[in-house]
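Each structure below is given as structure tokens.
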Structure I
């Protein structure tokens, strides 16, 4: 009987990230019955992602480290730990920036912008969103879903700031991109906002 080949540290990190994200998805669709149960699951997810981030740091795997930190930021936000989420997102942006991964940086910066927007730091959010959009615009063929997902929060922000013309243009661009990848919920959300804006 063959002994299974042990995972490399990077393979182990990827497996931990996948396990954590699957557990988060499951928890979102079927949450535990009690707050204590929810906190226990969140701690497990947080532990998997923290372990993955440590393995990625040791391996010098910057793309995977950015992914682990970004996902850890989401989990921290899920559990109301805004400062911890912000620290994760800031580190993910710093790692992506140092590594020179424009597409990875664009996504990391967008998530940092979301954290700022949710905390009411609108000027910081706008700066992040503008950078993310510039990074996508500089690509020959930016991924339509990622680009749409970056246009969407800027549109939300512009709408909140009362900049109706800018918001309308962003919602229109996002709707077109969501349409190209058949994301019906994205198209519907954009259409709803455009109808309200007139």
Structure II
């Protein structure tokens, strides 16, 4: 974790809607309601400073259409990053949005829905997110990157999360904690991205 930098923002500094129940904080929010939900200026200033201090040519985010699986904060940050790059407030030649193939998205979200139902939740988060954001899912990948040469480093990173976070990640990267890096990433040997060139 010595190589990871986190925003120095308290959760309540950048969200405004703490009058809702905790589980509702993760429900999808239409983009037109972002201004009343998030303190955009606070986040924009912090994001701009962090990115410009690092001065990257490539930025990796989740997609700005559904945020991976519909989490409103993912959509908000990904959209804000794209907006800042396109307005030249942050420097980057490309944004690589992490996405799945349509088949992967369908199977992963079906498994996620089933588990949420088992835990006593509605299990309709994916469909609700698609309806809220008016999309059929995440953007199609435009490139794939083979990651076997980085397998050990990626596995170390995934296993650096605490047990609770590993279970959450396990929704989307299933059973990674049960195998060695070599075994796991011999099968799951690539990652997919929607690449946006910043003009």
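No value in this document is a laboratory result; all are computed from the given coordinates. As the structure is a prediction and not an experimental result, all values here were calculated from the model. Cβ atoms are built from the backbone, for glycine too; each structure is taken alone.
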Structures I, II, by FRET efficiency 1/(1 + (r/R0)^6) of positions 91 and 115 (r between Cβ atoms, R0 = 30 Å, to 0.05): label with the highest value
I
If helix-only ellipticity at 222 nm (-39500 (n - 2.57) for each DSSP H run of 4 or more, over all residues; to 500) is computed to be -27500, which of I, II is the source?
I
Between structures I, II, where is relative contact order in percent (Cα under 8 Å, 6 or more apart) highest?
II
Rg and Dmax of the Cα atoms in Å gets 17.3, 47 when computed on, of labels I, II, structure II
Taking Rg/Rh (Cα atoms, Kirkwood Rh), for residues 59-122 alone as the criterion, which structure among I, II has the greatest value?
II
Which structure, out of I, II, was mean count of other Cβ atoms within 10 Å over residues 67-74 calculated from, if the result is 25.1?
I
